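Each structure below is given as structure tokens.
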Structure 1
Amino acid sequence: MPLSQLFLIYLIGTLIVFLPSFGFARLFVKAGVPAWKAYVPFYNTWIMQELSKRPKHWVFWQFIPVVGWFISPGIFIEFAKVFGRFSLGDHTMASLLAPFYFPYIGSKKETKFIGPEAVAKHKKSAWREWVDAAVFAIIAATLIRTFIFEAYTIPSGSMEKTLLVNDFLFVSKLSYGPRIPNTPLSIPFIHNYIPGTRAKSYSELIKIPYTRWFAAPVKRNDVVVFNFPAGDTVVNLDGESGQSFHPYYQYLRELGNFDEAKGRAAIFNDPDGYPLAIHPADKTDNYIKRCVGIAGDTLQIKAGQVFINGAAAELPPKSEVTYTVETNGQPLNDEVMLEEYNVDMSNPQEYNAKGNNTYELLLTADAAEKMKKSGFAKSITPIIAPFFNEVQMSLFVLKRKWSIDNYGPIWIPKKGASLKIDSSNYDIYERAIRVYEKNDFYEKDGKYYLNGKETDTYTFKMDYYWMMGDNRHGSQDSRYWGFVPEDRIVGKAWMIWFSWDKGPRWNRLFRIVK
């Protein structure tokens, strides 16, 4: 973690215990303690623990980055109690509005120091016991899901058959290092919108720059949860997180007939029809894909085969591709196709009869190999997807006439690596340099300007990754919108703890994701 980021984290923790000091000083005097001790950060909380006879090791917990932010309000609540403040309202204000609350009660003549003995005699009502337990549970769960692991649900078939719709996953935050929230002021357990509304579930009053503890790089072929990079701006029509299925940048191409400037003008001229919402990096929608290219790789797709640095990449065994299959004339049986080859013949996306013993089948690599060996298939050929759904593709993809099965070559940016910028690659890397790395970067009259200075090279500040769904013809992924910067990485998919399809899928429970 850079020292500048660590400094910012401790600065926030110091301000949390210093800003209420003007109120603490008055209360210290009422308790017979010199006022000056209230103005020394962390020594003041040590004195509070002495006055309330609470464990002093809590003070040391305050020095744990970010976690300490949650410890300080607990100390404040215990301190309020020794002045006879026991109500839920008092404790809420002591924890959330300490810079205003403590000067207020310190100024009141009736506020007196009653001591820890009187506090020990006070009995909470049953409902307060429940409320306090709930608050503790919420804080503990929030810390666990921020720093250790979090539960996710698979909403679409982009990773089939590796992951199925309604698989419930645990995602490890430790695999790549826990990422500190950019927006720590957020409603617990709600990602970006309050359900059923257009209201955001978080506040940007406090913003923390990208910080990751014990950072480790994503490895090639990892299944990764990340924040959708192109989801920083969305057309907020329904208030839910589905806007990423129809991204703002797709609206620009649609409304402007592939001229994004015209599309942007159309949206800005109709704010009611296209209400916009801007999200920080940690509040864009969560996606899950497989990392097929890491920082520094050169990736190319030829006839559906991924090549990394010139070598053919191994296809994940459960990944799906649509094949043209000519059988030996044996009729297809629903149960056999499902049990032996994992093909649901009732699903038109998996099965399509073409006549003359020829079918289009959505198969995993394992199933395709099994068909060849069994003699069931006389021939089996992967279908190469044509250039389709153009409006969903980035303009740099359209310009080069790439398709999802014939793509690149494209270099994936690496932290510390320098790139020569010219007309052949400016449009590929412009968004990463300008948006993800927060630079003023543009082209004018054939020249390139970075933060006001002309340049023809750029050195990247972050690692980037290339993500693709295992359902190669049914996944919106990096082929459509480009690189995933390291600050969008959430965690590694670890284990399926539950799965549901008209009932539990018992054979998928507690399966490790590969």
Structure 2
Amino acid sequence: MQEAITTPQKTTNPYIVAIAVLLPSFLALAASSATNVSQPHIAGFYGATQYEANTVITCYIISGGLMLPVTGYLVRKIGKKLLMYYSIFLFMLGCLLCILAPNLQALIGARVVQGIGSGCILPLCQAVLLEVFPPEKRGVAMGLFGVAAMFSPLAGPFVGGYLTDNYSWQWIFIINIPLCMLSFLLIKIFMPGDRPEKTPEDNHFDIVGYVSIVVAMACMQIVLDKGQQFNWFDTPWICWLTGICIFSFVLFYVWELEYKHPVIDIRVFKDRNFLFGTIASSFINVMIYSTLLLVPMFVQSLLGYSPSMSGLTMFPRAVICLIGLLVVGEISRFIGNKVLATIGFLIMASALLMLTQMNPASSIESVILPNILLCIGVPTAFVPVTALSFQTLPASKNADAAALHALFKNIVTAVATSVSATFIARVSQVYQTYLVGNLSPHNPMFLYKLSMLKSKFMVHYPSVLAARKADGMLYRQLQQQARLGAFFDVFIVLATLCILIIPVLYILRSKKSKE
């Protein structure tokens, strides 16, 4: 299969090209997390429930993920530069429709348009960076790519919260429109042009393969989104959708291997570096997005912080991650990629273990410091792992590989995020089952605490009401302790995964490809 012929401008500084392609990538990824904090405002604006408003977030992720498999085909058909133009235009059109949406259904449709526009932007950015930077600076290129891939989802909630609190939730979409126009200008001036070579293969579109991955991802996202609400596999339609999802994924894999003109070249997974590098990179995403969900949940439910305050506690990790991505790209030129990635995973494991030392009386510093340490480890591992993943692939496979890389991480991250939330809900119930035995009249400590609280409440309330309030306070403390134990367990599991993934790094080859 022949690829698009690119003709990079030799006089163009690769760092200027990086700025041109990173801006739309930043906007596309920030849009996925910026609406998280404005979800209650959107629900209130349209008179919808929280579960209905949650579709505004999930439909963006689904529609963006569905474009990843066809990125390589579209690059071969129309070229990277023209595809970037179309993607930015659709993303901007989606933002405009979101602003004008008269009801929740229209907003969901507008988010689908926005998601379709965003889907191709990230793999295009990665493919362009891999082309314009020389092989010896591939670590620098992936460090810059990480600025969009890692920093923007972390900064999105802070920016979205600020705009929502001080203006309105519509400003999350309004601010994107002038930035998209700026992106058009930068792409026009600085992004290298390419001339896709027309071949007979480009006239064949793999409809079966594409439909199968569309069905698989749509079913998967619905199951992950609604599973906890409908008690997972106790609901028949959840079981049916899960079965359809698994069947569609298997069909996609087998069909893409056997079909003569696949929608995406899945055979790039035959490259050992790309396969195991993608697995390791997916685990880094799991650490980022799981803690991005769990830490604010911990801060709000156990420490009693407001949503805006919890977002502020997360912002330092975004700043540290940005600095780390820029610095580690240069460091990777002097330290071996495997050693650097190992250090990164060990730092992440240490940060996650530090989070298990928190308690309901913890200070704000005890939340911020582990997050800062975590986001020192993330770029330290991300940059060398991503560089190693693409090191032995020929340049002609970069577009397909970048799309598959993003698709695989999208799937693993979606599953891990849903599993983390379910883990907290279910394990806290298990802890509560064991701890409730301590609230017994045969436990002298319980009787002492109960009588002490009752005597305090009797200053303001009658005896019967004081007893009820004392019981309620002790039960709330039990629920708090059960939830605390669940958080500790999930942080320990994530830290263990960081350690277990380290041997995978040494399967990767450091030898540079001749191509």
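What follows draws every value from the coordinates through simple rules; no lab data is involved. Predicted model, so just to flag it, every value in this text is computed and none were measured. Cβ atoms are built from the backbone, for glycine too; each structure is taken alone.
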When helix-only ellipticity at 222 nm (-39500 (n - 2.57) for each DSSP H run of 4 or more, over all residues; to 500) is calculated, the result is -25000; to which of the structures 1, 2 does this value belong?
2
Looking at structures 1, 2, which one was relative contact order in percent (Cα under 8 Å, 6 or more apart) calculated from, given that it came out as 15?
1
If distance in nm of label points 7 Å out along Cα→Cβ at positions 54 and 158 is calculated for 1, 2, the one returning 4.5 is structure 1
For distance in nm of label points 7 Å out along Cα→Cβ at positions 190 and 478 computed as 6.1, the structure of 1, 2 it came from
2
Consider the structures 1, 2: one of them gives 30.3 for mean projected area of the Cα convex hull in nm² as calculated from the coordinates. Say which.
1
Figure out for me which of the structures 1, 2 the number 18.7, 54 belongs to, where Rg and Dmax of the Cα atoms in Å, for residues 366-437 alone was derived from the coordinates.
1
